[in-house]
Every structure is written in structure tokens, then in C-alpha cells.
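Every number here is computed from the coordinates shown, using simple stated rules; none is lab data. This one's a predicted model, so the numbers in the text were calculated from it and none came from an experiment. Cβ atoms are built from the backbone, for glycine too; each structure is taken alone.
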Structure 1
Amino acid sequence: MMKLKIDKARVKVKSRFWGEGSVRAETVRTECTGVETCLEIDSLEDPALIAKLARVAAAGCYVIQSLRNPTPVSLRVSLNGQALALR
């Protein structure tokens, strides 16, 4: 674990989504078109160490890695205890 002195840290995350179609007509389609993360750090530590910290944190972030790398997703639905076919 890196032991660095961080005086203050702020993070802003912005995501963009897109959608079209109709729920009633079953043509609805949505997509996340991007995620932007801005990490602002106040510290007297060596900038190279702060950059390393940011790289390691991103590499260990489950959300970032799930978005960057193809992630299998499954959906199973049951109704009253019985599997429901989704077509």
C-alpha cells in the first residue's frame, strides 16, 4: 500500500447516456457513450508518486475495469419461483 500524504482530494465523475426507441413497442435501446473522471489532489508529494497512485487506483477499480474491458452480463428472471423465458 502506498503511504502518501494527501491534504485534500476531490473527484468528479461525468457520464453520458444515449437512448432511443419505445418501451411499449419493445424497441428501446440505451447506451453509455462515455465516462469522464476528474481527480483533483492537493499534496506536497512528488508528482511522479501521485501519478503512480492514480494509475494503481484505476487499475484496482472494479467499475473502471468493468467498463474498459468486455464484461459478461447475464439476466435471469423468475416469476413466482419459475424461470421466465425472455425470448
Structure 2
Amino acid sequence: MAEVKGEVAVRDSGEVMSEIERTRQSLASTIDALTDRVSPGNVARQGLDRVREQVSRPQVRMAAGAVALVTVGVVAYALWRRNR
């Protein structure tokens, strides 16, 4: 029995059982979705997708190119000083 607006509502046991079954199915679906969302493979795939998305941006490509250029310059300078 459930209380509705101060009155007691009488419910059929079949109705209660079908509500329990719907709730169970909904919970199972939610658990499946959460399991899928946090699986290591999916988390890694999502992370890789984010990295690919960022790398495709022109600003990121320019910054990466600048870092690579500076790195090559520093290494070349270090080798030049060592061989002097």
C-alpha cells in the first residue's frame, strides 16, 4: 500500500510486480551503460580521440612545430659546443 495525497492506495500485486520488473530492467540498462563508459578500452579510445581532435587544430600544430624547432636547435647547439 502506498499513500497518495493522504489516502491509502491499494495496488494489485501484478501491478507491483510489473513495476519491479521495469525498475530492474532500467537499473540493468543503467549499469550496462556505466560499465561500458568506464571500461579501460573505451576510456583509452576516448582519450586517443581527444588527442587526435586537439592535434588536428592549427594552433596546436604550430605550437608543436615551434617546440620541435627549438628542440632541434638546442640539440644542434649542444652538439656544436661539444665538438668545438
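With distance in nm of label points 7 Å out along Cα→Cβ at positions 38 and 70 computed per structure, which member of 1, 2 shows the largest figure?
The maximum falls on structure 2.
For helix-only ellipticity at 222 nm (-39500 (n - 2.57) for each DSSP H run of 4 or more, over all residues; to 500), the calculated result is -28500, so let me know which of 1, 2 that is.
2
Hey, distance in nm of label points 7 Å out along Cα→Cβ at positions 30 and 46 derived from one of 1, 2 reads 4.5; which structure?
1
If Kirkwood radius over Cα pairs in Å computes to 19.3, which of 1, 2 did it come from?
It was calculated from structure 2.
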